[in-house]
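> The next part holds the structures, each set out as structure tokens.
Each reported figure results from applying straightforward, stated rules to the coordinates on display, with no laboratory input. All values reported here derive from a predicted model rather than from experimental measurement. Cβ atoms are built from the backbone, for glycine too; each structure is taken alone.
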Structure I
């Protein structure tokens, strides 16, 4: 099972969502889950440091629903720069014992990332920035290109984002 996950902070808490899919070109989730987190650390990280407030939220969702994915796609970064500075996705991979591959698809522009980390999807001009761990970068980019949807952000990533926002 593959999962796309998202966390949305609202006040002191957060809502975490996951959608499962088997095929990369699936246009709908095979299953969905959400977890409400009552209190989340509110301190934002120092600029240039990873924002790890979402890590305990993601781990709680996985535990609460006994999810054991082979791969997780996050809306965010696995690495913060081309030298491999660990981001949220890398910390998630480590927290799961290094057994689950993580692909990060970031909508945010990252000027320090060379073009090799960009994925241009069908009808959109701006690329997604792709970083990963536990899977080859070329394979991760190919998988994201295959995901359903004609826009920049794949259908299932849009769905999980909407679910996290409630």
Structure II
């Protein structure tokens, strides 16, 4: 068994773990079982059975489907697309591209100039959770954050078998 219990990892995910414990966790050797324990905690927090392969953000995961496909999925169960596609192209987007829209979140005179920078907010079409925010020049394409090599991650880094579909 690893150095940390499921309860400690759950408190880490919830944001209730004490700072001294977080500091120790960050500073110490990364035990081999920690990722699998983290994955189990994340799986216990959702209402669906597709195995989580990798978390993508606060509410997003790459999951394994029964048909073998790997999909990007939200906490609420909404499926966006294949994990190799840019999930943001399937999300609801709100673009803060005017002074009025910027001033809803920034104090006047402290917001970016919309001629130089816009703020794109990405939301789940089903539960409306905010999933990502980008601050980019107005003409910049939608950023595809990363495309993980899941097989290499499991085989070469965490060295555990991929979770099986139930």
Structure III
């Protein structure tokens, strides 16, 4: 194994670590509801770009880590992120060829799916109430997806991640 390929893997895991840090970073209450799902966006990108390497197992492991960091019930985000990445890996060729606006709409739909699954499991496990602010991260994710896609694509090409 050449050192260049190993460096490419480190780049991916560093981007996922950065997304994890952005996901748990404290924000003011005003913008907390609008926080994009950074980790989900980054794992979706890598699942679209390299579905043979970063797929459901990666999403599950990252979801468990996120559950631990957030102090949530273990496995809720792991289940949800695995489901979303399964859909992405199943249709990655189609998603890659969508225009950016259509891709962003699909990502927003997947983020909505993520939040609905998390809500449903939390509803089954404990008592939570439905709130419309559940969909605000999907809107912010829709807006920042082109930037995330462009940035990660540049990183992937610069470091020749395969």
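> Quick check on the output: 30 is relative contact order in percent (Cα under 8 Å, 6 or more apart), derived from one of I, II, III. Which one produced it?
Clearly, the read-out refers to III.
> Have a look at I, II, III and say which one yields 22, 19, 15 for semi-axes √(5λ) of the Cα gyration tensor in Å, as calculated.
I
> Comparing I, II, III, where is distance in nm of label points 7 Å out along Cα→Cβ at positions 42 and 130 highest?
Once distance in nm of label points 7 Å out along Cα→Cβ at positions 42 and 130 is tallied for I, II, III, the winner is I.
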